[in-house]
Structure P
Amino acid sequence: MDYILLLSGPLAAGKTEVAALLTADWGFSRIRSSHYLQAIASERGGSTDRAALQTIGDALDAETDFRWLIEDVAIPTMQENPGMTRWLVDSVRKPRQVDQFRGAFPSRVFHLHLNAPEGVLRERYEARLRDGGEYAGATPYEIAISHPNEIASRGLISIADAVLSTEHMAPSAIVNEVIRLLEQRSCDR
């Protein structure tokens, strides 16, 4: 069965670790919007930091009714790799993105939302700030979670096909549960 797994969740929920295991251990191929947005930012001579890419993505959302992620990123990536059957969109952020994927690929999409209690998310975020990397820039947690994209992403919990808490589950256990859910869904069809 072909899958398009949409992964959502708040900052520091564990999406990156889960996505890495799905690609390394289970043969999922990533559909990444960040590379596309970075290319646009570079063409325009702008910054490629998180805030700049969010601004470009928001503009594309408005211009295309959220179709850019499918038409300009997902479909070309899938066409370049026709033998792949397991795809991962490692960070959907808005309900309309999920709607567009479900409309374009009705029987293939499974939307998983990862979550953890607020205190756990804050602790992870602040640890990653100290370590640098993807959260570099010293944006305080309160400001990071108040961004409209983060607020929208957190709301995706209500439309997900499944929700998993990452508070007490190791990424490998989460991945095993994801595979179980996908196999169950395949048997149900």
Structure Q
Amino acid sequence: MRKIIFASKNEGKVKEVKDILKDMKINIVSLSDIDFNGDIIESGSTFEDNAKIKAEEIFDKYKMPVIADDSGLVVEILNGEPGIFSARYSGDPATDEQNNYFLLDKLKSLPEPYKAKFVCAAVYYDGNEFQTSIGEVNGKIISELRGKRGFGYDPLFIPDGFNETMGELEDDIKYKISHRYQAFIKLKNFISN
């Protein structure tokens, strides 16, 4: 079985991507699985730039095919914040809870609804060329955390067409509508070649 490194230590993200790609004949290993302890400086200006930086750095070190992503929340009324800074919005390091409350604090004096979208740029890199795909899910931010599922801003985000937050939705439903699902499903053809 072919081994592919997923350039992430985020356990929630790793579980989600393994579930999305579970029908493929590949063995996905995370950065934690291979004991990678370095810091990858995400110096790009877009989600796609940062995903490519991660993939290239890990490929250069291990000489194995890599999948990587960069994703985050884009809030319309905040001119796209937190965007590429989603994971460290309230500082570095930051917990999901700190980021959620920091976002709510920024929104509290602004008029609802808080239109937003989750964006994921996913890449596959085998040392030759990057294959890239983008996934998005539109919705809105609510003013209180709801649900214990998922991670990141999931407890604050209600996707269009639903009444539950991403933090309340069952995994099988969430995965089928998520930005990460959309992005990695598009990458499948490149990974299988």
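Since every read-out is calculated from the coordinates, none of them should be taken as a lab result. Owing to the predicted nature of the structure, the values given are computational and were not obtained by experimental measurement. Cβ atoms are built from the backbone, for glycine too; each structure is taken alone.
Assorted remarks:
- Test item: helix-only ellipticity at 222 nm (-39500 (n - 2.57) for each DSSP H run of 4 or more, over all residues; to 500) calculated as -16000, pick one of P, Q: P
- If distance in nm of label points 7 Å out along Cα→Cβ at positions 17 and 97 is computed and equals 2.2, the structure in P, Q: P
- Source structure (of P, Q) for Cα extents along the principal axes in Å, for residues 9-104 alone, computed value 36, 29, 26: P
- Source structure (of P, Q) for distance in nm of label points 7 Å out along Cα→Cβ at positions 129 and 145, computed value 1.2: P
- Read-out mean count of other Cβ atoms within 10 Å over residues 41-48, computed value 11.8, structure in P, Q: P
- If mean count of other Cβ atoms within 10 Å over residues 49-56 is computed and equals 15.5, the structure in P, Q: P
- Largest in relative contact order in percent (Cα under 8 Å, 6 or more apart) among the labelled structures P, Q is structure P.
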